[in-house]
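Heads up, there are several structures right after this.
What follows is calculated from the coordinates using simple rules that are stated; it is not laboratory data. From a predicted model like this one, the values you see are computed outputs, not experimental measurements. Cβ atoms are built from the backbone, for glycine too; each structure is taken alone.
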Structure I
Amino acid sequence: MTNKTKTRAFAAALLAGTALASAASAQNVNFWYHFDNADNPMSDLVEKFEAENPGITVTAENVPWNSYYDQLYTSIVAGTAPDAALVKLNALPRLIEMEALEPLDARLEGWEGLEEIQDNLLNLTAAADGTHYYLPVQYVVLYLYYRTDMFEELGLTPPATCDDFREAAKALTRDTDGDGRIDTYGFGFRGGKGGHDHWGSLVLSREGVGFGAGELTSDAGVAGTQFVLDLFQEDAVFPPSAPNDGFKEVIGAFQGGTTAMTIHHIGSSAGMVEALGDNVSAVPVPECGGGRWTSFGDESTAIFANAQDKEAAWKWISFLSSPENNAAFNVATGQLPVTKTDSANWTVHEQRFVDATIDSLPFAHLLPNVSETADFANTVWPVAMQRALIGELSAAEMNAEIDALYND
């Protein structure tokens, strides 16, 4: 081999080695999330992050909500989980049980953005033993939406109690065009997945009713679920589609005038105002059985234990929970920012919806922070609720199934 040939071979080997080293040091973050919103900010956020963090590539995959957790749990079992993902608090116990999550406490202690996170959010999203696996990225509190034009037409005031709620719903369920068919129903009930928050506001508010042994099967617990069933089966104030209705159906019916009330959060307010203008407002959910209960809704991010580059994953999720980036995320999603700076400058939502959120905070609650809650939210509640609404289960039988999940 000539000297020239040796030189060329050496150069080729050097270039190949450099390429291999570069590939080995490449930092990649596979991130899963779920957005129903047409205005999706993720591409812009990824572009900004990659510009600020040369060498890190983020692949953000939008997974449909209806199959999100099924796909997530399956990927964990298969060893193909993403490096990081958007997650809800009710999934935390199961993810811990699966040993799927990376603890964040050490990283949080050294993070300069820690002081920016709104007070109490890290407490609310911590695991039962106080360990932090989640980094908050947005939050909401559920309240009651109502059609101000319909209420004014009938001389009604927003319901403060369950009795008020029932009477208002009955008055608002009517044939408005005289063709003998109901055109507007009093309340849009979400009988499909995610509707446990509607049920909870009418049931879990009652004294002594919760998920402890015998609480749902008590007289008060059964009476709460029976109240929900009576609204559908006797009063007919829910649309006939209620047993199968999900988020899109419930919100669409309210915006289209098919229902006069529903329960959701500030994330829907922009669409509500766009569709209805001043004909929509919000108040806290009614007091039922002596108390009030509404759901604190979170969206956080987590790093998975199998992440190939946990430091790169941390840089990405902490980027999403930092000022300006968190605002961009929440401007598009329609929920509330978790940073103090972004919150202080927040003008995305109209004040009446912000007020309804704040007024609801004193009685906002979380579902039990145990592994059974994932089954409750994803399968046990929606299946039992649908069966109860169509008469296949009694209120007592439905509540007994939920009680058995948590306490047997």
Structure II
Amino acid sequence: MADLSIEFCGIKSVNPFWLASAPPTDKAYNVVRAFEAGWGGVVWKTLGEDPAAVNVSSRYSALYGKNREVIGFNNIELITDRSLEINLQEITQVKQDWPDRVIIVSLMLPCEEKLWADILPLVEATGADGIELNFGCPHGMPERGMGAAVGQVPEYVEMVTRWCKTHSKLPVIVKLTPNITDVRAPARAAKAGGADAVSLINTINSITHLDLDQMVAYPVVGGASTHGGYCGTAVKPIALNMVAEIARDPATAGLPISGIGGIGNWRDAAEFMALGSGCVQVCTAAMLHGFRIVEEMKDGLSRWMDQKGYTRVSDFVGKAVPNTTDWKYLNMNYQVIAQINQDDCIKCGRCYVACEDTSHQSISQLIDAAGVRTYEVIKDECVGCNLCEITCPVQGCITMVPQHTGKPYMNWTQDPRNPRAERPAVAESV
């Protein structure tokens, strides 16, 4: 059976599944229940200076799919609204009671070195395994010069990270904001400041939807609203991309990554790990479905690893990174063509409508004398865009079949159709 234990920037964990800094990790009661359910670690909800932050009511909103499935989740909640003293006491007790589980303490303070120097010894005294610097919160705290206001300025990221490495012996994980043009810049700054790891992504600035009768966005607070932090299933593609960008950046290569963003099952976790995450953090899925989702995550990941022959998580961490590249290096001579399995086709015509109206008109609709419709791919017109496969409601009915072109690998930098293509050197005549 696969071994799910990991070591992340020197911290040993019984499994790679941690709860992210959020409401589920706000107090000892929650964290103990999480550990009882089987989570390998938690990032305690962000601590700050006293007096504690004050939250509003209400705090959450959502973007729904069919049958009220929550696709995206939005929150305007701030960091912990409990005193620093109470949080530190609870962290100390939980760590004593659960020595084999990881407790990372999330911190957010103004950019004043003394404030960081004062709080770090208090956190160390709890027995916590590490600290996470919250440089990502997009609402409420940036107005106070914290959260994303720090994470969006690489110089600040490097400066505060260095303070923490100077005044603490604990591993330092820097949590990055996605509300930035290029996530590699703060990641490089974190590494320059001595960070032991980075975690990402934090939540994305968002407004989910409006009450069109009252003309106010959700969540509504006394007739008004504000932007919040977006998370949940919908942010996973964005998070995967940002994790991959850091994992394949030569300047941050080898920097441990804790992946966050839309992780709700073992497959999501495996994808983050394949793109370089040594562990993963979960929040929204636990809030929507409870702590016991970790049972399926552990079981599913273990079974998949056994099937693939991976004995440890580290066997496949980063395995997809070498296959992730810039567009210009993709093979221009590679070609696929759609193929419709007529035995599985339910004759709905969705592939035909999508291709005919918005793509390349490469699917024909044939109607026989009895009025029976058949859909066939016009191979000479198909560009292999995948739209028909995506719109088809029957999984596996339409597949993209690689074609043998007989042409060698050629990327865009070499393509003669590119006006800036690299030309082979021409020998001088003698």
Structure III
Amino acid sequence: MNRKQLTLALFLSLGLGSAQLAEAQTNDFGNPKLTHFLNKEHTRYISFSGYAELWARYSQLNPGSLVNNESVSNVSDLSLRRVRAKMTYKPTENLLFVLQMGPTNVNVNSKTNTYMDLLDAYAEYSFSPKLAIGGGRSTWRGLSRFTTGPLNTLLYDLPLYATSNTGATDMVVREMSIYAKGQFGKFDYRVVLADPYSAASADPKLNKATFSKNEARKDVSGYFRYAFHDKESNETPFNSGTYLGKKDVLSIGAGFEYMHNALWHLDEQQMTKNDDMRNFAADIIYDAPIDKEKGTSISAYGMAMHSDYGPNYLRFAGTNNPATGIDAANASLNGAGNSLPNAGTGNTFYAQVGGTLPYFNPSKHNLQLQPAVSVQVGDYKALKDKSLIYDAGISLLMHGNSSRLTFDAQNRPIYNLNAADQAVVTDHKWAFVLKYRIDFN
């Protein structure tokens, strides 16, 4: 079966599943969920879900950016940030299988990359609520709350630090891995052993760590969380960015990620030295209702991370980058398009706060605004000036998180070398994104 046939079969199965719905909960639209139960006890089932995110964007580009070999300073474009189709199959009370497909960053620069990528394919066996073991290709991993990817983000997308190694050690935040997870009362945990991908193409540099071309060692990570109020689900790898006041959540977490000899550099004697990757993070989230009848709520999150990739490691990356190249003669340290410093040896701090305003029509409970702001501070060894990235946005929630329109404005720093060969901020650029997200489940 080729890729097109597999995709068609998946969506035909989706139609069959929705046509055979048993008594199921309703989704944010008030419709029955796309779940077909396989027994009377509703402990065995097959379910379908997914979502699509459409971006309309205007972005000021970094100096020297090229689009189709033309030097441009700004760009406006349409893109599909993510499209996902997911099947969850639970044939017994203990066994679970997840299959997820979809393209990422479909824009005018990716006309040959619009097929349905295989994202997740993993199985999980649950011995009890305290212990489940799984394996396959997935985004199960540790370190911090948002390292696994997006779910109900407060702003237009994930915090930029969260998936800082994507494309370097993983593919679309996925690795081949085995994991163990569980909950003991209000404490839950996950530990993961993964085989990272190796996409390094650069030789070692003098006193500057880069990912190594050598065999990739195991990627070991974990995340541990305690819920003071309502417990949060650990059924999937993803953690919610906001519950819109539907839960009363106060959770603290801490995690790590370690990879032996992940990077390398040249010392003063031009000898190659290997560097371990060591990341540690701690975070806290508070998301609670203020007035349930009016629909008002507050959401706040804070994170601190210490990263050690080796001497002067620094990575610039751009989300859904609209540029196709760079004119080196006019380039900044940021590189092409909308790239900014999102990871490095040093410390990263992130905070976001927002909340829902009263329902437009209290009797319908499905239309309200959610403003939010965030700041990411990167204090990296390779930079003389700290990296400050600001976001401010507002969402129109038409059916909770399942149908939302978000406007976001982001300000990012531009770096160049000064006379002392130090990386300093010389400018700032803006990006404006209008995103619409729709879920099906």
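Each of I, II, III could give distance in nm of label points 7 Å out along Cα→Cβ at positions 48 and 200, but the derived value 3.1 comes from I.
Cα extents along the principal axes in Å, for residues 120-183 alone was computed and gave 37, 25, 18; which structure, I, II, III, did it come from? Each step should come with its number before you reach the end.
On the way: I: 59, 23, 18; II: 35, 21, 16; III: 37, 25, 18.
Value 37, 25, 18 for Cα extents along the principal axes in Å, for residues 120-183 alone corresponds to III out of I, II, III.
Work out the source of 17.8 here, i.e. which of I, II, III gives that when mean projected area of the Cα convex hull in nm², for residues 208-383 alone is computed. Can you show the working numbers first?
Numbers: I: 13.0; II: 17.8; III: 14.0.
Source structure: II.
Given a computed value of -8000 for helix-only ellipticity at 222 nm (-39500 (n - 2.57) for each DSSP H run of 4 or more, over all residues; to 500), which structure among I, II, III does it belong to?
Values: I: -12500; II: -8000; III: -1500.
Attributed to the structure labelled II.
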